[in-house]
1. Have a look at P, Q and say which one yields 35 for relative contact order in percent (Cα under 8 Å, 6 or more apart), as calculated.
2. Given a value of 3.9 for distance in nm of label points 7 Å out along Cα→Cβ at positions 42 and 130, point me to the structure among P, Q it was derived from.
3. Computing volume of the Cα convex hull per residue in Å³, for residues 18-73 alone gives 89 for which of P, Q?
4. One of P, Q was used to compute helix-only ellipticity at 222 nm (-39500 (n - 2.57) for each DSSP H run of 4 or more, over all residues; to 500), and the answer was -10000. Which one was it?
5. Kindly point out which one of P, Q the value 2.5 was derived from, the read-out being distance in nm of label points 7 Å out along Cα→Cβ at positions 58 and 106.
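Here, each number is a calculation from the coordinates, and none is a lab measurement. Everything numeric in this text was worked out from a predicted model, so none of it was measured. Cβ atoms are built from the backbone, for glycine too; each structure is taken alone.
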Structure P
């Protein structure tokens, strides 16, 4: 999938190292409790690949016009034990060097458009911590609407603020 400045594509084995580097950056991972090690990164990578095979959607690799790994965006099915029950959730994570260029917004908009065109999902959720102003700003620019009635606590420590992308008419 192409946007004016980015390519969104499925994962390949060659992306594991770039993904692990992204997940090991303390600044990039601060909102999720800090960096994760290579084993946890590889497990997360494998979940993304399996999700696409099973559901037809997942996180996408995001590359810039020069083919550099920017990060990821896309929609994932929720964990079975999620406090909000079964749902689809859009998220993104970009390399620190790519912040502030509008890449997260551009990639998330393309991902939502693609997913609503290919599926019958009625809505897609997104959530972030209350102190993650960057993600909240992306959610606003993408056009998601805040739904405080669905805010939740995950593992007794992480408080998620919920935003919703309803199916376009």
Structure Q
């Protein structure tokens, strides 16, 4: 099964992806983790991506599409995509079975991400960058909900972690 997890930053996509991966026995492919790994390794792609991340912006489509497509070629039995695609241009050529949208209130997201920044020391979790990322999500990524409407499962991310997971599993049936 090929699944995309969509939602604003801080809605628990990464946590739910890991739980779902164990449940379905398919790997999670987190574009954010992959990009941060490239940044840490100081690869050419990573250095280019860091410039965008530090401003709270997305890596340009022409760069990220090739990067992710090269990785997806290895996973023909299924996967859970976390953090990709971020817009319709990136979604056009993806063969996907289900799309899970985890929604949450803006206030809840900001509170969660500021807490995460203190715990994990992430440089991309300041209030200004969070606000910018949420605005970009609303503008660029939310149109995917209409694009994927036949495959879409909408989940309330304000619920407990366990309730969100149970709702996802129920939605996939």
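1. This figure was derived from Q.
2. Derived from P, not from the others.
3. Matching structure: P.
4. Answer by label: P.
5. It was calculated from structure P.
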